[in-house]
Structure I
Amino acid sequence: MTSPSPDLGLLLDVDGPIASPVTRSIAIPSIASDLVALANAGVPLVFNTGRSDEFLRGEVVDPLVAGGLQPEARVFGVCEKGAVWFRITPDGVGDLSIDESLLVPSELRRGVEQLVEEHFAESMFFDRTKRTMISVEQRTDVDSADYLAIQPRFDRAVLDLCRTLDLGAVWRSERQPASDGSVPFRLDPSIISTDIESVRVGKDLGAERAVELVAALGAVPRRWRTVGDSRSDYAMADWMHEQRYDVAHVDVRPAEGVPEKPYAVLVAAPEQINDAAGAVFLRRWAAEVIDGVVSVVA
């Protein structure tokens, strides 16, 4: 590794900025090579995602290991929005930590799986790799517009199931309390999936886990760049800003709307979105770090 390490940390959503939302894999080769270069130069990398550890193993970890990740690199996966976490080394995924207090009830898991099989299997599939949450995802052979047209009907059916099971849940702005008044669960739709999860998980919890993981192996940088493709990803930068880190957020799909924030929001050229935009910023940061420029501002 280069010494001294640059005062920079990266907190990265996976779907969108790293993995193509079309192929659900790293489709741009420079992304993996630049991630390895940054990690080997001393930049902590944390993948803060709703994805499962199994997904990260195949689509993210393997390319980093093949790219020459060094043993000293501080690289971590924080999956299922803060509920599952681990270190990534040249040997692959380390020991898993799971916050079992964030598990969704087994009867809800079974009910959603049955709902998909009986009514929605032509457009979506039940993700059996999740350990704490429930995720139902668009099939890759289904057009995005067709999936997004059906998704609200699926979400409504899940909310009805929660009512039947007396499980309080929130979907968009609609709160449906349980008989005891509690609302412990949330339906969180994205452009390719719907997650049914504890209201305690989120990209802010993932950011908190990330800093704890980085701190356990050395100094925590004061400068951070968070990267995501949806409004919910801003929670990473919100948390970092509240903790007084020097943070800027990269929005790789700004057409969803760029909110007013007390920190810088960075975007690529209009024609560069999702992983194409992620690749632009990773290449820029890798070049600056390797060239010894540690005051990364964009």
Structure II
Amino acid sequence: MKLSVVIPVYNSEKTIRPLVERLRNTLAEITFEIVLVNDGSRDGSEKMGRQLAEAYPNVRFISLRRNYGEFNAVMCGLNWADGDYCVMIDDDFQNPPEEILKLIQEAESGDFDVVYTYYAKKQHSVGRNLGSQFVNWLTSYLLNKPKDLYLSSFKLIRKEVVQEIIKYQGPYPYIDGLIFRMTRNIGTVQVTHLKREEGISNYTWQKLISLFLNILFCYSSLPIRLFMPIGLGLFGLGFCLLFFLTVQWFMGPDPKGWQVVTATFIFIGGIQCTLLSVLGEYIGKSFMAQSGQPQYVIKYNSEEAT
């Protein structure tokens, strides 16, 4: 059994070497590789990653041209990983590397395709915890995810599932959404969650909103399905208003012209704005996916450089 550990790296020059060293000690009895993907870091992470790839034969380092986001960086790592299992772990030590062994044991004992982790106590900020709860609530309805399943970034995926995930070539990957497209054979295991050792979290509300829109318009048909009830509701309301104005015209007093015109413009404008905004999101996403925009552009690959 070979294990691939995929680590998206962003501004982690102080933690990436200790993390690699600790992984090497923890996984010493396992055949494994470490795939580091530098997601456009602005510090010395690229230099550190190159040094680690040169020092250790089982460390592969890939550097992206700019910051594409965590999911894109993970997708890049999955494309280069060749282990029987792939584990994604953050670069901030909030998930101790020793906990990887629990994921492997759970996957093999239950023959699971994917193993998610969950925490007895999360050490994130209040804002990030609220954001995570919102995303989990959203995915429960849009992706038909079990409500009690926490979608952590620290997880294990079997090779066969990884091979299906990387078939997605669009610029808006959402790993959990791709997982739920192909499997429900999912296990969970409780792990320790520690406070961040260095730096500050890259989590922002802007990223949460971007993720929300990504899930909503790229991994769910719910918005387009809302067309029917909205259309029928507005049609019924319009019909009732026209019927009321017609009766009033016969029985008096006559409805005022500005009332009819104003109501008509409000309802027609509302329909147009609602439908155009949703259609615009779909057309925009489809256009970007078909325009050839890549998930990532590799600046440096340690394997090709040797």
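Laboratory data are not the source of any read-out in this text; all were calculated from the coordinates shown. Being a predicted model, the structure only gives us computed values, none of them experimental. Cβ atoms are built from the backbone, for glycine too; each structure is taken alone.
Could you tell me which structure in I, II was used to calculate FRET efficiency 1/(1 + (r/R0)^6) of positions 25 and 153 (r between Cβ atoms, R0 = 30 Å, to 0.05) as 0.55?
I
Compute percent of Cα pairs over 26 Å apart for each of I, II and report the one that scores greatest.
II
Tell me which structure, out of I, II, gives 7.6 once distance in nm of label points 7 Å out along Cα→Cβ at positions 57 and 265 is calculated. Provide the component values of the computation, followed by the final result.
Values: I: 3.7; II: 7.6.
Considering all the candidates, the number was obtained from II.
The value 17.6 for mean count of other Cβ atoms within 10 Å over residues 49-56 was derived from one model only; which of I, II is it?
Working: I: 23.1; II: 17.6.
Structure of origin is II.
Given a value of -16500 for helix-only ellipticity at 222 nm (-39500 (n - 2.57) for each DSSP H run of 4 or more, over all residues; to 500), calculated from one of I, II, which structure does it belong to? All intermediate terms of the calculation are to be shown ahead of the outcome.
Numbers: I: -9500; II: -16500.
Source structure: II.
Suppose mean count of other Cβ atoms within 10 Å over residues 41-48 works out to 25.1; of I, II, which structure was it derived from?
I
Say we calculate distance in nm of label points 7 Å out along Cα→Cβ at positions 257 and 281 for every structure; which of I, II gives the highest result?
When distance in nm of label points 7 Å out along Cα→Cβ at positions 257 and 281 is calculated for I, II, structure II comes out on top.
Which of I, II yields 0.90 for FRET efficiency 1/(1 + (r/R0)^6) of positions 33 and 185 (r between Cβ atoms, R0 = 35 Å, to 0.05), as computed?
Comparing all candidates, it corresponds to II.
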